[in-house]
Structures are given as C-alpha cells and as structure tokens.
Structure P
Amino acid sequence: MLQVQTLVAAVCFIFWGIFGASQSNAEEDPPKAAESTKIEPELTYRSAFMARRYRSAFFDTKKDTNYVDQLYLSFLFARQYDYRHEVVLEPSIRTQRNRPKSPLETVIEQGYVRLQVAKDTQIVTGKKTEYEGSGFMVSPSDLLNEKKDIFDAQYQREGKFFTKILRRFGSHSLGVGYIPSRGQENSYGRAWLLASSDIGETDLRLQFTNQRRELNTYGLSVARFMGDMFEFHFDGRYQQRQRHLEDDVPVDSPEAHSSYKFKDASGYYLGGSRIVLTPRRSVILEGIQNQSGLLPDDFKAYYAEIRKKDDPGDPESRLIGRRYAFFSYQDDDSVAGLHIGLSHLTNINDLSTFFSGQLRFYLSPITSIEISQTTFTGGVDTEFGEMPFGSTSYLVFRGRF
C-alpha cells in the first residue's frame, strides 16, 4: 500500500510540476492566447448493497458479500496548443470493484497525443476513450470496443490503444489505423479503416478491420430522423471468423458452447427507434440479434463447466445470448436538476431480464448524488438468472474540483 501511495504522490507531483508550474508563472511569462491547460480531478464514491444469489454458478463464498464500496479518483490533464495539437493524460486510482480489501488499483484511463498535421488531417495515437455507433444498449459496429462493459458505466471510461490518421472532407471523413493486440506479435493486431458521412439527414458510419486469424470484419451504423420526433437507427457487424482462437477455445468460455465454430461467419445486428418526447426526454426501443450467441441448451452446458471450477471468476460483462428486446426511458426535463433513467433488457430465448433504474440529483455544477437499482431475473441456467446477485442498490456521490 505504501508503494502505491508513493507512486501516486510522485505522479501527482510530476504533473503539478508540468501543468501547475506553467500556470503559476502566468504573470511572468503570459501563455499564448492559443494555448490552454485543463486539470480536472473527479472523485466518485459508491456503496453497493447486494442481494446474493447462492445458487448462481458464479457465486463465490470467498469474495461475494452483500455490501461493497468503492472509491474512484481520476485526474484529467489536457494541454492544447493552437486548438490543433493536444496531449491528454488521465490516471485513476481506485479500490477494486469486487475486492475492496485488496490493494489499490492504478490505471491510465487515457493517455494520447492528437496532432493536427494539416488543415483537415489529424493523427491520434495512444490510449483513448472513443465510442462509435448508433445503438444505445450495444453498438456492434464499434469494432474498437467489442468488449465494452455494458453493466457498469464507471468502467466504460477506460480507453483502448490505437493509432489512426483521419482526414475530413466537409461532412465526410476517412481514416486508417492500427489496433494492437498488446503483448503479442504485430500480426495479431488489427488493421483498421473508418469512414463517416452525413448525407441529407442520414448519419452513416463504416468500420472495417482485418486480422490474421479473424480475417475481415465489417461494421455499419445508420441513423436518421423522420421529422423532429422519430429517429430510426441500425447498428451491426458481419464477421468472417468467431472471436476466439481456432486451436484453443477454453471449455469454460461462452464461445466454446456456441453452435458457431471458429471458421463460421456470423452477424451481430441491432435495429431500433428513439422517440423524442421533448428535447431532453426520450423513449428508446431496440431489437438485438447476435447470430453466434448462446441458446438455452448452450447456456446449460456453459454453466455446467463454470460449476466445475474452484474459482468461477466473474460473469461476462457483455451480452452472450442470441436475441434481445430493449426498452429505455431517459428524462432530464420533468424535474429541474434531476435525471431519471429506466432501462429493461429481455433475453427473448430464455426470458431472463436485466433492469436498471437511476435517479441522479445535481446539487451543483460540481456535485451530484445518484440512487440506482439493477435487477437480474431468470431461472436456473438462464443468462441473467445465473448472475451472482439478484439485485444491487447503489448510492453514488460524485464531485469535481
């Protein structure tokens, strides 16, 4: 613990020297008007009260309790020059989500450089949080974030490593890049192509990746408003190979129990609509199909393997079933300073469900309190019925400096 605290103190001191010193000397050497420095510390404390599900394949008496709390402290340092070049570093210190008594974790949420090498051309390299796609529950077309944690927004802050060069042509853009598979040979990384266009009132976004084993993957996102009230969107991908190694599929992984084998092509598609009731109040409806996802018998075999393990690990933080229906209501209009969020996801094949409700009170521009509830329902051997907790109630405090 002392070593972690020493490391944290050293990092903060170094960045105070880099960023703070430039501000403290402002009277002696005024910065150019085009230069700017931003320092944004953010503190999140959340308590979670959980209803344990002892029959779950993932329940672990050694680590699962009915209460955990987590402290999450992040620092965003951003330096911009001439509105074109930018250096961003966002380190975070946090207690572990599932093991709060363990030592603190330190992670670099973001650390990247953005260079404007020409009027309409920029290079971005490093670790950056960047999401694409028109889907609300999931965005299959977002080939950079295929393993996004859909159940915990706090853990969606961490970026991905990549390098890309992007060229803009008015309302169109074209980019090429590389997504490394860190710790492995370059050939295991993915070549990356991105394109976007606004045609009329339709937003189009394309992605393409190529990898030695996975071959080609194509992503397409389309969104269009029909009048001021109705928005329709499609978000999907088509992949020539499944997301696991041909010769090494762990028997306790969902992919090992799918009817789709490594060399089978498949699609992952979402179609939906957003109904805008007022500028800040909307209803979202979506249908989701993952062709290589698990069906009820596949889930039964998958959980049978999990139950054989001494350490069952944690459940998947992504959707691994076949078909879903999603409903969401988001409201920032009804009560001033209050956000209301309700979401409900149903696995159509096994009828298990995931519900999330959220009330966020904005006490000031820098502080908020959030009360939220997540509930998983379903029978034995269903996707959400085997979650280690039937429900979790959160109390979250956030503050920015």
Structure Q
Amino acid sequence: MKFKSTIQDIKQNKDLQINLLLQVILFIPILVTSSIGSDWDSYAVLASGKIYITEGLYIPSRPPGFPIYEILIGALYVISIEFVLLTNFILNILFLLFVYSKLSKTTISKIIFHTIFLSSVYLVASFSIIDYILGAFFGFLAVEYLKNDRYLLASISIFISCGIRLSNLIFLIAMLYFCLMNKKELKVYLFFIFSLFLTAAIYLPSYQIGGGLCFLNLTNIDHNGIDRVGRFVYKQLQIFGIIGSVLFLYSLFTNKTRFRDFNVNDKTYLIIIILFELSFFRLPTEKGHLLPALFCLVFLSDKLFSKSLVVYCLLIFTLLSNFLTIEFLTPDTPNHATTANFNIKITQGYYLQDYEQRLLKMENFDNYLQVGINNIKSDWSNGGPNC
C-alpha cells in the first residue's frame, strides 16, 4: 500500500472521508472510556500479553493461542490502555484504506465497501482488543503479494497472519489454489513450506504448555445440531440487521452473474468465503470470525451484486442497525443461549449494545484483568483447557 496514493484516495473520495469521520466519531467514546471490549476474550488477550511482558512466560489467552497479537498488545500496554486502543484502531483503518485502494470504484463496489466497514460486526471488532482484523489484514496482504509475484513478502505476510490467528491458514489454502491454477513454479511452494515452518515454530510454546496437540482443541463447540444451525443462521442475519439481511439476500440471488464467470482471482476469494463459513459453522459464536468472508464480498461486489437502489438501502439499514434494530428471537442468556423465544421487537442497535456491555466491564477493569490472568494460568496449569 503506497502512502501517497492512499492520501490521494482520501482527498479525492468524499465517501471515504465520510466513512472515516463516522468511524472516528464512534471510536471517540470508546477511547475516552478506555473500554477494551464487551467480550471476555479482550481481557484474556490483554492478560496473556501482560503475563508475557512482565513474567517472560507465554500462556495463550484461549486455545490454540494468538501469540503475535497477544505479545503485541502486551507490549503496547506498557505505555497505556489508551495507546493500545488507539494503535489497534489505526491499524484497522490502514486495513480499511488497503481494501479501498483495491476497489474498482464502481458504485456497487463502493456501497458494499461502506456496508461492510460500517457494519456493527466490523465496528465492534475494530474498537475492541481482538485479533480478527489485523490477522485478516496480513492474510489479504499475502494474497495481494502473491498475485504480484512477490513471493517472499507473501510468505512473511501469511506467517504473520497465521501467527495472529491460526485459522488464517484458510488464506494459505486459497493461495495454494491460486498457485495451482496459475501453474506457479516450484520455488513458490517452497516459500509456503517456509511459512508453515515458521508458523509451527511460533506455536511451539502453545504445544508445550498444552502438553501436546490438544492445545488445538477449541471451546464452545459442543452444540447440538439444531442449536448449531440456529446460531449459524441467526448470527449472520444480525450482521446487516434483519431488514438489511433480506435486502442482501435479494440483491445477491437476483444478480445474473454465475460462478462459472469467475476468474481465478474471484475463485480464490470465493474459497476464503466458503472455508470461513465452514469454520464459523464449527464454532458459531462470535460474528467476528466471519470478517474475512465479509471482506471478500467487497472484492467480489461487482460480480455478486446488482441493483444499486437495493444495495443503497442495504447500506442504510446496516448503518441503522448499529443504533436500532429488529429482533425476532430472544435468547435465554445473551451470547450463551441454550434456548430462544420467538418475539418480534424493536431494540437497541448492536453498536450501542456492545458499548453498554463494555462500559459495565470497564467499571471493574483492574479486577477483570487480574481475573483473566488468574484464569488463563489456572486453565493451562495441567495442559490445555480441553485436554
């Protein structure tokens, strides 16, 4: 991403300026209150990083570990929690600018771009100490470097991406498909082997403290069939809000483009979407897991979507869902539901819900951080949590 062209993009595109302004406005309350997130994973990440910086001991925040991101957050926290939040936000904005620089700049692609980057799932992740976006950033950088035959940079980028989130090996699978379809020479695959070697090395501490490969065992995957499908579907409906999701599906399925018209680049992004959807089906909890798939929709927007009026409405209802939304299921326990009741109602939007929850946790920040430190030490004291 070239700095001069990025600045030029900002200066020349009013829509991008408005997007950035909205994000800054929504981020300021987060920064002022120093609230790192509504999800306990944010506190666990910070706890893991703090343990490493203060004690020189790496303990994963949760299986399988997110070492590069956890250590980065721990190092930034030495300065202040506000510096952590601000740096994290700036890195996410750099990713936003990277994606915008790759757009075709058609009306459809711009609308889908703003829809994704103003959705609650993106905003909540962007404003939280969580590893979704930075990992995706390096994953898409790796794909871009590969497309431009910059194999060493692609190899380093995919290693960093996987070192942030191991599930980003999905990007590597898609990249291998790209290489096979383009009949790349042997040396390209050697770079990928090098990336896998580095990735294995950086997860060696997780392997050791977990007592073997069971450090890979995830939590919260023991849903029954109906519960799993219900979570998988309903949580995705919340990405654009219920009305927005109807518009999204209508625009997607009324488009006349067929998958057979996709080129190799398009199919590479399609593989990323499919594999991250399957990954989310395995663990249908946090919607942030789906962010890489959503970012791929931006790159494929010109071929996947039509009907500008419909996608304009999609953008409007997605933005509104941050502040006001319609729900038709009420869970017995928010974010940990075992059952849900059918009940149509207008409720507070997803950004506002997240903001309230993170403020409640922030009232006991020091206590929750210490609890996080104690918990992950206890969880990994006799092997991995699920071993």
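Out of P, Q, which one gives -2000 for helix-only ellipticity at 222 nm (-39500 (n - 2.57) for each DSSP H run of 4 or more, over all residues; to 500) as computed from the coordinates?
P
With distance in nm of label points 7 Å out along Cα→Cβ at positions 217 and 297 derived from the coordinates and found to be 3.5, which of P, Q does the value describe? Numbers along the way, then the final one.
Numbers: P: 2.8; Q: 3.5.
Structure of origin is Q.
Of the structures labelled P, Q, which one yields 4.2 when distance in nm of label points 7 Å out along Cα→Cβ at positions 209 and 369 is computed from its coordinates? Please report the intermediate quantities before stating the final value.
On the way: P: 4.2; Q: 1.8.
Computed on structure P.
Comparing P, Q, where is relative contact order in percent (Cα under 8 Å, 6 or more apart) highest?
Checked P, Q; max of relative contact order in percent (Cα under 8 Å, 6 or more apart) sits with Q.
For Rg and Dmax of the Cα atoms in Å, the calculated result is 20.6, 58, so let me know which of P, Q that is.
Corresponding structure: Q.
From P, Q, which structure was distance in nm of label points 7 Å out along Cα→Cβ at positions 57 and 313 = 5.8 calculated on?
Q
A value of 0.65 was derived for FRET efficiency 1/(1 + (r/R0)^6) of positions 65 and 361 (r between Cβ atoms, R0 = 30 Å, to 0.05); which structure in P, Q was it taken from? Walk me through the intermediate numbers first.
Values: P: 0.65; Q: 0.85.
Attributed to the structure labelled P.
None of the figures in this text is laboratory data; all of them are computed from the coordinates on show. What you see is a predicted model; the values in this text were computed from it and never measured. Cβ atoms are built from the backbone, for glycine too; each structure is taken alone.
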